[in-house]
Structure P
Amino acid sequence: MATIQEFAARLEAEQRAGLIARGYDPAIHRHAVRLKSGRKYCNVDVGGSGKYMVENATGQIFGIKGYGVIHRGHAFGTLATVDQWDWSGYAATPKAAATGGPRHEVHF
């Protein structure tokens, strides 16, 4: 299981790589990750804005509705599964499975 500090380092590195891949200068565009620990959650800020919250008890990673308010509908795995997600974009997306297909099926 990754620690919250390892997750923050990975998130910052992948955000930087994503900026470069999209043609942006990471020296200009803010992508530094800061952690703010609370009683139940750890707030994960990217570039000065809230982006994710990690539940201290379980390590579950959620998006946010507003600063300090988790969005349970936007779940991004746990600290144990951070390597299964691509953190380079605006929001994390699941990486493709080893078989080359999508990790989750989407039905309309």
Structure Q
Amino acid sequence: MLSAYHELTDDVAIMGNVGWQDWSEYGMMDISVTAEETTSLTADLDLKDTWHGAVGAQFKISEPWLMTFGLSYDSSMVDDDDRIRLCRSENHGNSASVQNTN
């Protein structure tokens, strides 16, 4: 992951990050059932590597208040055809907050 933060003025800062996750490394799942006879198989989950990106900004409203907001995007680790309930599709996010810096 690569992240950056830069203060444009005393009251305004921008930030961002990009990241990559190597999900394809974990796409093969070994499954075995032990009973009178043991049965084993390997399932190929066909996971894809994912990318993440985010941008944000901070504004000092007035001492001691700081407002932060941002937007993010995460790609999906599976194609739509391979999706099950546990796997999410692409994810878009946004957030905002106000905090007391004291």
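What follows draws every value from the coordinates through simple rules; no lab data is involved. On a predicted model such as this, the values are computed, not experimentally measured, just so you know. Cβ atoms are built from the backbone, for glycine too; each structure is taken alone.
List of remarks:
- Largest in FRET efficiency 1/(1 + (r/R0)^6) of positions 29 and 53 (r between Cβ atoms, R0 = 25 Å, to 0.05) among the labelled structures P, Q is structure P.
- P(r) over Cα pairs in 10 Å bins from 0, in percent derived as 13, 29, 22, 17, 11, 6, 2, 0 - corresponding label from P, Q: Q
- Structure responsible for 0, with helix-only ellipticity at 222 nm (-39500 (n - 2.57) for each DSSP H run of 4 or more, over all residues; to 500) calculated and labels P, Q on offer: Q
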